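Novice: In what follows, structures are represented as structure tokens.
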Structure I
Amino acid sequence: MKIGILASEGSWYFRDLQRAADAARHDCQRLDFERLVAQVGSAPSICLAESPADGRTPPSLTNLAAFDIIIVRTMPPGSLEQVVYRMDLLGRLAVAGQRIINSPKSLECAVDKYLTTARLQAAGLPVPETIVCEHEDDAVAAFEQLGRDVVVKPLFGAEGRGIVRVSDPDLAHRTFRTLMRLDSVLYLQRFIDHEGYDVRVLVLNGQVVGAIRRRSPHDFRTNVSRSAIAELHSASALESDYALRAADAAGTYLAGIDLLYDRQGRCYVIEVNAVPGWQAFTRATGIDVAARFLESLDH
């Protein structure tokens with residue numbers, strides 16, 4: 001199987017997938033979003049451009065149709081034009097019959113916190129009370145409605161970046177005004193008072209691979225990228241059910257589902273990550289996720 005992996009340069013996940021691919025005798029190549037070239041006309045194509053080392057010869061082009069499957073391991077930040085164009089490329093590849101994991105539709109859902117939260121609720125899953133708006137006056141009203149203790153998140157974002165907890169009215173006014181001036185969407189969730197940990201369940205092709213508990217004694221954010229500690233966790237029947245339903249609601253093949261318990265023991269679905277990391281997961285569980293992932297693609 002010839003596998004193309006959209007990944008950043010130096011990506012640990014590309015190296016891990018390459019290791020698993022070599023062991024399974026698959027051909028694996030890293031792809032770079034910034035070097036994708038689309039041609040529309042007599043010979044429509046989407047290709048990877050690779051510049052020769054001499055810097056003078058025109059770039060060589062590899063047609064992405066040559067790959068049996070494309071795995072998306074990065075969604076790099078960029079301008080609105082760049083992000084829309086990248087999603088358009090994935091969409092056109094899918095229409096042409098290219099197998100992409102995760103699919104463009106599921107990536108579009110998971111990258112958008114409002115759309116994900118709305119779909120989770122529509123699927124009957126418990127989510128924190130959330131209000132999304134554009135004007136600071138509406139955000140101030142939402143702040144009051146949500147009990148004057150909220151988590152403000154960027155609509156697009158991952159690994160806890162840009163997330164702040166706001167419980168002071170003056171700070172709330174300043175925060176909402178600043179975000180409005182930056183043309184941001186104001187996404188507010190009621191703060192869930194918790195015990196300092198969450199549960200990450202990894203779902204692959206409709207099956208629970210395993211779970212970890214992420215502890216963060218000094219930060220309400222429990223991301224491993226923010227120094228949280230990952231520990232082996234045995235997913236309960238409820239956690240597995242929520243995770244599988246959340247992955248299905250977002251349409252993901254591979255997903256990390258984040259679950260959070262309040263101090264009264266109520267479980268909430270917080271996020272669906274369609275480009276989930278598994279480095280800390282593998283250390284905690286001993287599960288070779290890359291090998292499991294590629295093995296699942298053969299079936």
Structure II
Amino acid sequence: MPSLKEIKTRIQSVRSTRKITSAMMMISSSKLRKTQKITENLYPYQQKLQQLMELFVNSQNDFTSPYVERRPIKRVAVIAFSSNTGLAGRFNDNVIAQLKDTVNNYLHLGKENIQIYPVGDKVREAARKMGFETTTNFHAIADKPSYEATQQLASDVMDLFLKKKLDKVELIFHHYKSKSTQELVQETFLPITLNTPEEKWNIPELDYIVEPDPQTIMEQLIPKTLKLKLYTVHTDSVSSEHAARTIAMQTATDNADDLLDDLTLQHNKLRQQSITNELLDIIGGSFGRD
């Protein structure tokens with residue numbers, strides 16, 4: 001059985017840890033509110049832009065775009081979003097596990113034909129352990145989404161796709177649903193998926209006057225939509241990270257409270273037992289003198 005001194009030391013240690021987890025919970029909660037506002041403002045705009053693009057696409061029977069081209073997959077890129085730090089529950093582990101599964105699906109192409117763009121130190125470390133060299137470092141923007149940086153990343157992969165140096169680009173990220181729920185998502189970034197002929201009829205045909213012409217507008221709209229999508233995905237991932245860390249630190253704080261209650265009870269019992277033994281010794285000594 002531990003001594004009173006050992007229990008006191010453990011209580012002090014747990015209290016110190018609880019202060020840290022409680023502070024981290026409040027910081028993550030504050031950061032979540034900020035990124036959540038950005039995400040809530042971005043999503044409606046991004047969705048409307050997507051709808052506008054689909055409207056133009058479905059209004060043109062002979063529409064063509066290099067971003068739509070589907071060809072045999074010989075070279076693939078994966079953009080994976082994680083955090084720079086841990087203590088966020090299964091947030092990073094889920095991304096890394098999905099990245100490993102995705103890479104395994106494309107291993108028949110050869111590692112030299114698989115390119116990984118890790119946004120976040122955790123997924124960058126995992127990629128290196130898997131034997132992939134990542135030359136681009138996105139450490140600075142992993143915690144603070146930057147439209148300029150994600151726009152540049154989108155432009156780079158779009159340019160490689162147009163030059164046929166990449167045949168497919170995949171995204172792996174967490175979608176923020178609520179403070180307690182973050183959904184791991186994997187979707188294709190390039191080539192873009194347009195509505196099928198059956199789905200085409202679900203979009204109402206409206207009589208728009210388009211200047212100069214739909215094809216010219218689409219040449220500007222598709223790149224803009226893709227760049228905005230990548231930025232939206234990044235902010236979504238960061239919101240999910242802060243939510244996951246808030247819940248993880250809240251759970252850790254609650255566990256610390258429970259442990260403190262158990263240690264305090266154990267300390268009081270041991271202290272009471274010690275006092276009782278001292279009283280018995282005093283009483284025994286008194287009877288001995290009599």
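Novice: Looking at relative contact order in percent (Cα under 8 Å, 6 or more apart), point out which structure of I, II has the largest value.
Specialist: Numbers: I: 16; II: 32.
With respect to relative contact order in percent (Cα under 8 Å, 6 or more apart), the highest-scoring structure among I, II is II.
Novice: Quick one: mean count of other Cβ atoms within 10 Å over residues 4-11 came out at 17.5 when computed from one of I, II, so which one is it?
Specialist: Values: I: 17.5; II: 13.8.
Clearly, the read-out refers to I.
Novice: Ranked on FRET efficiency 1/(1 + (r/R0)^6) of positions 92 and 140 (r between Cβ atoms, R0 = 25 Å, to 0.05), which label among I, II comes first with the largest value? Walk me through the numbers before you get to the answer.
Specialist: Numbers: I: 0.05; II: 0.90.
Greatest value across I, II: structure II.
Novice: Additional query: Say we calculate mean count of other Cβ atoms within 10 Å over residues 12-19 for every structure; which of I, II gives the highest result? Show your work: numbers first, answer last.
Specialist: Numbers: I: 18.2; II: 13.6.
Biggest value here belongs to I.
Novice: Could you figure out which one of I, II the value -10000 for helix-only ellipticity at 222 nm (-39500 (n - 2.57) for each DSSP H run of 4 or more, over all residues; to 500) was computed from?
Specialist: Details: I: -10000; II: -22000.
Only structure I yields this read-out.
All of the numbers you see were taken from the coordinates with simple rules; none came from a lab. Remember, predicted model here, so these are calculated numbers, not experimental data. Cβ atoms are built from the backbone, for glycine too; each structure is taken alone.
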